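Alright, structures below, take your time with them.
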Structure I
Amino acid sequence: MVYSPDLQTRAIGLAALLLSGALWASGCGDDTVSMPAAAVDGIARLDRARMQGAQGEPGNWLTHGRTYDEQRFSPLDRIHADNVGRLGLVWHFDFEFDGTYEATPLVVDGVLYVTAPWSIVHAIDARTGQLIWRYDPGLRPQPGSSEPRRVPPLCCGPVNRGVAAWMGKIYVGTLDGRLVALEARTGERVWERQTTDRDAPYSITGAPRVVRGMVLIGNGGADFGVRGYVSAYDASSGALVWRFYTVPDGKTGKADPEALRMAADTWPGGGRWLQAGGGGTVWDSISYDPDSNLVYVGVGNGSPLNRYKRNPGGGDNLFLASIVALDADTGEYAWHFQTTPREGFDYTATQQMILADLEIDGRRRQVLMQAPKNGFFYVLDRKTGGFISAAPFATVNWALGVDAETGRPIDSPQADYEREPRVIQPSTHGAHSWHSMAFHPETGLVYLPVREDYSVLTNSPNSRLIIGPGPGNSPATLRKLTGGAALPQQASRLSAWDPVAQRERWRVNHPWILNGGVLATAGNLVFQGTSHGTFAAYRADDGKLLWQTPVQTGVVAAPVSYALDGEQYVALLVGHGSALIQVDGEPRRVKSDRALGRLLVFGLDGHEELPALRPPEPPPEPPVSKASDETIAQGEWLYLKFCSTCHGRAAVNLSPAPDLRYMSRETHHEFAAILLEGTRADKAMPRFARWLDERQVEAIRAYVIRRANDTR
């Protein structure tokens, strides 16, 4: 059975999960320490001059990509290729709960500022790992609480990718669309602004940026039909300074600036969807060039994702899947480059944009580089948006290449899924998503997490795509759907990419398909964590593995490096699922006495050890099911529709939610009550009586039992 969700059913799994309630908590507790005086003074002086001169402060990490150019390169070289083998854990900080930890820490004069899921902010002493303060916006469900929290639907969990700092304040965007300014010394709230319509399914998971005394913030929600935009707020008062919408106003359009009136011409026949919102959210990447005073924003997918529904007139649908340059002071349009015209594959251009100066064809060029989801690595003139070059960094079959003059993709027949399902590469997850890449100015290489995957797309009624592969969408099922088409292999790697020659220089293959972001350092090193629970350092010029350590859980975040008292450190947020231990060479979930969301800090000759994990327990004996194949097939479809978002496709799960293949006898007995009566709502398990009846619930349980027996 294949899963082909519409917008409503995509929202169900996580939207319902978030409605079970939360309690407010913020500030300091008895186990906290005082903010160091130097840190108080330092962050109070974090002004425009310091931010623009961040390259000259190698010991700090002042903004999301360390510097405005988002290169994620540290000039520190106390840790280098010849001594990195001495790297060890110096200290670790345990967060309160498991989850997916995606944030990049900021380091300002001896204090780490970092977010956990549910938009919770922590200030941590960078020398000792002790908590200074904690701010909780009150969105996380709490056991026993019946107070509803208005958290919007989320495509990918209650994640947060970090904060911004400026003149004594820390700024965070919250899941429910607020921008909150905190006093950096105490964590107390100074001001907050609701940046989104609370009645629309907007959310914020990305990190703010501060530019010229303004806090820039986008939002998510394109999967659920909203209209995308990016906003600038006065960093001192919270007043709105400007806002740029990324798609035209489909209701009147009269107030649209000239750039959006031009964009409206690229939406022929798309009025219905523009009126609904159109998508195009700016949910992650923002870069800034002080020389030109341009802000660059990456724009996401359209709504609906199926271009044959959204775009019957065949236009490009600007500014979906585009890089857009704006005047930093006014938000006025300067230029754009669309990576995927007529976007219909979920190929967002929200991925990191690196600014650098490269020697190309004998002259120095000021460029912008991006490796978006569509699989092409782009080099553009960052002043004008002019196309310089592009080449595929992963397997691409949706386009035959790009036009050498314009950079526009050349259509491939394989991309036309209007009349029959098509196997598309890259997958809708992208060849590269939000996981950070890094540029090393000394090697001239970009270090890039790459994902080789595929999706099967269809234009069938009430659907936008079919996601494969996996036991829930078996290769046999997908081959049958596509008329026997050959299905690609999944793979993942760290790739060292030469942006001038547009070719790969070296690669490191990984066993699992999703892995962490990247840090490059002047010590000829590249650092990356993996989803199978390791953290490693490679030699930057040739990719040789120099050091590796287990971290007990998956990693998707990117590391940073900082220095204190003459010593260099590497910090990494870990957590993508529960505890992992190697069993017969494969990572497996095990029990832990504490949560596995952690901040790890490594230094030379560090000797700290993580608490030991319990040995893996044998899985329980699954029940015997007498359900028919027809019932199990129905249960598979229902499971994929309602359960897979939290519990994993094919009931295989390494996330914090339970792996249902290993349910206890008691849980099997209570299964119907859990789904229909909400008996575990205090554990963030929603009630599904609105969508399921007893017969359907039993079909889901029969499918889970089949999967449990298959696993044994």
Structure II
Amino acid sequence: MRRLSGLPSSTDRKRLVWVSLFVFILFSLLILQFYKIQIVEGDKWTKHALAQHQFIVTEPFKRGIFYSNGSLKTGHPDMPQPIVSDVQKFHLFADPKSIPSDLSEEIGSTLAQFLHSDQKEAQKVKEQLLKKSRSRKLAMWLSKDQRQKIEQWWLAFARKHKIPRNALFFIADYKRSYPFGSLLGQVLHTVREDRDEFTHQSIPTGGLEMAFNNLLKGKQGKRLMQRSPLHPLDTGKILMAPEDGADVYLTINHYIQAIAEEEIAKAVKAANAKGGWAVMMDPHTGEILALAQYPFFDLASYSQFFNDSKLKEDTKVKAVTDPFEPGSTMKPLTLAICLKANEELKKRGKSPLFHPQDKIDTSNAHFRGRSKPLAETHYHHFLNMYLGLQKSSNNYMARMVERVIDSLGVDWYRSALQDIFGFGTKTEIELPSESVGLLPTPGKKHPNGKLEWSIPTPYVLAIGHNILVNSIQLVKAYSIIANGGHDVKPTLVRKVVKTKRDGSQEVLIDHVSQEGKEGFKQLLEPEITEEVTRAMKFVTKPGGSGTKADIHGYTEAGKTGTSEKVIGGVYSKKDHISTFVGFAPAKNPRFVLLIAINDPEFKFIAGVGRNQRSGHCAAPVFRAIGTRTLQYLGVEPDDPYGYPIGDPRYDAKKADWINETQALKELYQKWNH
């Protein structure tokens, strides 16, 4: 049979089937590959695609601000004054893959000129532009002016060479700024320029920056950027908004702090000392109003201090970290404990140990357990409590404590030192590395194997030896005398406030409101603190060791102390720490102020006396800071006639404590001549 014309043969049909099957299989494979790419690996290839056109940059947050205490002056509004704040800076980045390699040299040289880079730094910039990367950091912490100049050049350059305009881009950031320079440097500290590699958070160097780091730090945001010749350098979609850190409102007033720093620097230089510090506290609230230290710690040059072992010492808050023997500044506290012992004996139905007016024999300097007599600057035959403090008599204090331990025991005496004044325990002030000091314990041994407490220990504790205290502990102890016997908790912070995105605020720490203030326990009877204050008032008047601390026009109470340092295990006759602690006005005081001069030059000054004596090098600083502070606060003079003889304002009949001082002088002459 003949094949019909025009019909495909069986061979053609088979070929057509195979071609169709091949096309179907090929199409199926394409469908499977499309499914794999679009569905199975969709996220992967989407990211690859977006990476060609998009990238994510971090949105910076502001670290919390430190504010000065502006609430001290009566009648003045509390205007927050930043002591530390964050200012906006910029980091310059490049997208080298978007920049033609033949233009890298020219771009690098031009940027080096804008950045004022030396040859070595300029070469580093050029090397970064040649990296096979989408993001390389070229420069850090540029100002707004530097950014504007670079942008102005770059936009024209990128347009001319058809380069994506954000092949160079800026990332905003915040850098710590100190409007008052080195003011409060040791207390605040700073943060390092480099950030934590993983969290990108600032790394504090110490101080309050470290203590409140968890509250000060915020949370970074994220912004989506487009790679496009038409896309601006600094816009994009916010994926996650940044969260700023909480702000810390300090108890310290920047004006009083500046006064204290100026005066302590002058005193250290005048005494040719190694250093010095001043601590001022409100005795009623525990608020630290000033904490000054010289030599200063320049926060802007922090790396220099930490790279030099000698300068590193100046970054510590010596008032917190360095304990010392308080010496004669312990004596008012000794009197308070002795008067407290009187009250305790009365409760037990026994006779008191002494009366402030009692005539006490102080000619015998021998005490139990001591092979040598107790040292005295001047020996006196008879003294009462007021004379004992005015003349800073070691024997008087030791005799009083001898009566205490004979009647109430060693444990009662030690407990009074700890439970009333807090010695041997931390104040818990908000600063790292607070020293606990040393309050000897019966039965406990020193590392060298010797007992901390022996038979003669109470007699030297009475005069501030064999005990170590930090300056905050000592200021706290004096505040208990100044405020009428109440306990007090030293603090540097009034409140910590978190401001939310909607503008509302959350108070995280509150030491300001009545709810936030603790009820301070009564530790001493007001009658005791009044008697001790009366005794301290004689110290700054004629016949006392601290006459140079007398604040003209105001009343004050205080005590000098000159302690020999222990060098190589023995007391040094040439190395001292000289202190004055006091408060003003004497009644309802506005502050307690401690002055410490570390290692004043050991020398004798004709017509003055020994340079290292606290009455010479520390007491005048109390007067200078106290006078300027009371005037700044607008405190009315409570002794308007209390000026030096020869001053037209002086009136011997009306000046405070003149008659009492004269009567005490006559009593001393009667008993000792």
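Laboratory data are not the source of any read-out in this text; all were calculated from the coordinates shown. Computed from a predicted model, the values in this text were never measured in an experiment. Cβ atoms are built from the backbone, for glycine too; each structure is taken alone.
A few notes on this one:
- The maximum of FRET efficiency 1/(1 + (r/R0)^6) of positions 354 and 642 (r between Cβ atoms, R0 = 30 Å, to 0.05) over structures I, II, that is, the highest value, falls on II.
- Answer label among I, II for the case where FRET efficiency 1/(1 + (r/R0)^6) of positions 274 and 362 (r between Cβ atoms, R0 = 30 Å, to 0.05), calculated from the coordinates, equals 0.10: I
- Entry that produces 0.95 once FRET efficiency 1/(1 + (r/R0)^6) of positions 250 and 346 (r between Cβ atoms, R0 = 35 Å, to 0.05) is calculated, selected from I, II: I
- Of the structures I, II, the one that 2.3 was derived from, the read-out being distance in nm of label points 7 Å out along Cα→Cβ at positions 58 and 538: I
- Read-out volume of the Cα convex hull per residue in Å³, computed value 149, structure in I, II: I
- At a computed 3.5 (distance in nm of label points 7 Å out along Cα→Cβ at positions 178 and 562), which of I, II: II
- Structure with the greatest value (metric percent of Cα pairs over 30 Å apart, for residues 194-553 alone, set I, II): II
- helix-only ellipticity at 222 nm (-39500 (n - 2.57) for each DSSP H run of 4 or more, over all residues; to 500) from the coordinates reads -10500; which among I, II: II
- With mean count of other Cβ atoms within 10 Å over residues 122-129 computed over the structures I, II, the top value is the one for I, the highest of the group.
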